[in-house]
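The structures considered in this document are given below.
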Structure I
Amino acid sequence: MDDITDIRDMYNAAWDREDDRLQRHQLERDMTWRYLEKYLPPAGANLLEIGCATGQYTIELARRGYRVMAIDLSTDMVAGAKARIVKAGFSSLVSFRAGDIRTIADLPVSSFDAALVMGPLYHLVFREDRLIALKNVFRALKPGGIIFSAWISRFGIFGDNLKRIPDLVFQKELVSSVLEHGHGDPEWYRSKDNSFRGYLARADEIPPIHEEVGFRTLTLAGVEPGISADDDSYNCLEGERRKLWLDLLFKLSSEPSMVASSRHMLFVGKKGEQ
């Protein structure tokens, strides 16, 4: 089992940067909500949110009447999210805990109607760890429960890299390792303060790993279709123009030729009925 304390420390040190991430990446947020609205059970259902971060999804889920158990690896993220929920008056609907989904042993079995796994899987470099996490989610869901899991695209992320870190192309060994394996040398990342160490997935591996655990695939989508790293082109849209573009991009989001070109991908699956 991989030691991910460096990931925990990175997020503890980056609370404020993570807090406005979905404001910077509005298409990712809006597209994710389209899929949540399509597949979530009705309000009042019990949800498990793993990787709640600063509670951006948590607070809106509570506002819509869902009961949420919210978990994050980062203690600082959990503290910030909890303060936000208390301030909004939703404490009765949300419970919090800090922890690693791979090692939390006391999650209620067959108790949740849906689970949002919105980040942890792309910080688990080894496939065995991703399987452990998914098995624990599967165990916690009721028969028929829905899973939403977020992934970073191995190839789609290069548009973002071109924009933010153009000198990455000079690190030829790292680029080759990412293209072949989905990650660089973990020890290299651990030697850097606050470095984003993670796993970048191929689209064609995402449904199979869920199905190996027992989930049935409902869909796999790219949540930033058509924009690569150009967030501003969507963020500036307003009113009916914004809605119509979101409608169009939602139609394109599950088109197989588009999925992996998105920076983030969203899997939606269902636990088999018993």
Structure II
Amino acid sequence: MLKHVAFLGATAVAALLSTGAVAQDVTADTVVATVGDTEITMGEVIVARSQLPAQFAQFPTDVLFTGIIDQLIQQQLLADLVEEVPADVKYTLSVERRSLLAAEVVDRVTEEEITEADIEAAYEARFANAEEIEEFNASHLLVETEEEAMAAKARIDEGQAFADVARDVSTGPTGPNGGNLGWFGTGAMVPEFEAAVMALEVGGVSDPFETQFGWHVTTLNEKRVQPRPTLDQLRRELTGELQEAAINARLETLIAEETIVKPEPDQFDPNLIDRFDLLE
């Protein structure tokens, strides 16, 4: 059975382009082509366009227009050959219709029940009781032995710039840039390193300490409270959460008002969901 007819490309359909209809006179119900007694409307053309793969965006609209009409005409010609709708097509259409109508309700709920004020309130609620999270900007140098670390610390204590000493002696990957690690939060570093950094005041330099990677000396360059995401950064996430809550509330009401019958336990074999032969 034919499952899909590919986009077949544009052919010249001059009559369709010379109807004289201006944009403001056209509605979704405007007939753009006929196949026998079957009408093809502008609405169908628009929907077909929306379902094309992204690569078709490179084509001019006049090419897409004529190509889509060709596709719809050809599909209708082939569809007309089917005298009885196959079971799989019938059930697929039923499932698709139900899904599309449900999605329409979801969209309406989003538009009608979720306001900008709701989103702003959800944003404020998200951070109302949130603890401030500190972030640290630190530099370090890494050497193999405690003696090397002590010698590097002595140079820093004598007034040499930490970055210069790190560039000179550090074997870590940050050595060439003066040992700067950038900004990081708690849990990002191994426990020994994190403890050493958190014990420092800004500008302070630690005594040598050991981790699994070797011997370190570190300095705290800056610290700050982690900036919270902006409303715009969280807008989609918050809208989704509000949408889910609104839909769940609507469903609870609908379920309470409707008579719903579900299958009894063990009434049907769950493996039946893979019995595609039932659709033949």
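Given 2.2 as the derived value for distance in nm of label points 7 Å out along Cα→Cβ at positions 198 and 246, which of the supplied structures I, II does it correspond to?
This value belongs to structure I.
FRET efficiency 1/(1 + (r/R0)^6) of positions 70 and 142 (r between Cβ atoms, R0 = 35 Å, to 0.05) computed as 0.00: which structure among I, II?
It traces back to II.
Taking mean count of other Cβ atoms within 10 Å over residues 46-53 as the quantity of interest, name the structure among I, II where it is greatest.
Structure I gives the largest value of mean count of other Cβ atoms within 10 Å over residues 46-53 among I, II.
Quick check on the output: 20.5, 60 is Rg and Dmax of the Cα atoms in Å, for residues 62-125 alone, derived from one of I, II. Which one produced it?
Only one of I, II returns 20.5, 60 for Rg and Dmax of the Cα atoms in Å, for residues 62-125 alone, namely II.
Where does the value 17 come from, among I, II, when relative contact order in percent (Cα under 8 Å, 6 or more apart) is the thing being computed?
Label of the originating structure: II.
Here helix-only ellipticity at 222 nm (-39500 (n - 2.57) for each DSSP H run of 4 or more, over all residues; to 500) has been calculated and equals -12500, so which of I, II was it run on?
Here the read-out was taken from I.
I have 13.9 for mean count of other Cβ atoms within 10 Å over residues 38-45, calculated from one of the structures I, II. Which structure is it?
Considering all the candidates, the number was obtained from I.
Distance in nm of label points 7 Å out along Cα→Cβ at positions 118 and 134 was computed and gave 4.0; which structure, I, II, did it come from?
The value was obtained from structure II.
From which structure (I, II) was FRET efficiency 1/(1 + (r/R0)^6) of positions 206 and 230 (r between Cβ atoms, R0 = 35 Å, to 0.05) calculated, if the value obtained is 0.50?
So the calculation was done on II.
Taking 16 as the value of percent of Cα pairs over 33 Å apart derived from one of the structures shown (I, II), identify that structure.
Source structure for this number: I.
Computed from the coordinates by the stated procedures, all read-outs in this text should not be read as laboratory data. Remember, predicted model here, so these are calculated numbers, not experimental data. Cβ atoms are built from the backbone, for glycine too; each structure is taken alone.
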